[in-house]
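The data blocks that follow each hold one structure.
What follows is calculated from the coordinates using simple rules that are stated; it is not laboratory data. Since this is a predicted model, take the numbers as computed values, not measurements. Cβ atoms are built from the backbone, for glycine too; each structure is taken alone.
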Structure 1
Amino acid sequence: MKGLSFRQRAALVLAATLYTAAGTLHFLKPEAYLRIMPPYIPWHAAMVFISGIFEIVGGIGLLFPRTRRNASLGLIVLLVAVFPANIYMATNPIETGSASIAPALRWARLPLQLLLIWWLLWCSRPRTTVTVM
């Protein structure tokens, strides 16, 4: 992880672990993801599995310098793509099985997406060095 600060490396490993684990859950517990799929999105099961594959591939890709930036950008595209599911979960708690989650927490997922995007951009960007002449 040459060119990254210690904090960036730690954040990168954490992000890789979390995205890989989340992607794996798409296969182990697909019901939770299927429930939050908005009705207007076709092929719910396929979308859950495809997004799980992309999370796993993106998470692993973060660990390698040659694929890190593309993995980061791919995960950002994925975060944008799944945003409608987060909105659906926040606005339809009974249908999505999230009624037991406090409304503030359901709605907090929406701005959290921006933080996750920033995190991916920050931890995958090499430090810039300034040379003084």
Structure 2
Amino acid sequence: MTQQTDGTRTHAIGRIEVQTYDDRAYDEPGEGPTLHLITVTESFHGDIEADGRVQFLQVVRPDKSASFVGIERVVGTLARRRGSFVLQDQGTLEGSTVQGTWFVVPGSGTGELTGLRGEGGFTAELGQHAQITLDYWFE
């Protein structure tokens, strides 16, 4: 994996491996989209070496496409700095492609990651590892 610095921002890349995935519908009307709560544990590899736990709220439409939002705590290292931070996610599922964007929640960094800010995203084919990016900086 590589890191490129552009001014005060650093571009991180990597991948995510899903460890556990629990999908539970909590609202299934007779007509229209269903609402799901999805809990995922995952491992980050590359410029971010960490473990994450995320909960997604997802809307699944009758054609099986979906939109989701999520909150994830990430614990590990970024650029050899140890700590944790929280990502806020949003994205879509179209066919077998999952795409999303995320940002570091301001004020969520701990340890050596205090002051972390950033934004990026992820792309994956269902059942595959996600490719991720995070452009980050410190306040």
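Couple of notes before you dig in:
- Comparison of 1, 2 - label where mean count of other Cβ atoms within 10 Å over residues 58-65 is highest: 1
- Which entry (1, 2) yields the derived value 20 for relative contact order in percent (Cα under 8 Å, 6 or more apart): 2
- For -24000 (helix-only ellipticity at 222 nm (-39500 (n - 2.57) for each DSSP H run of 4 or more, over all residues; to 500), calculated) the corresponding structure among 1, 2: 1
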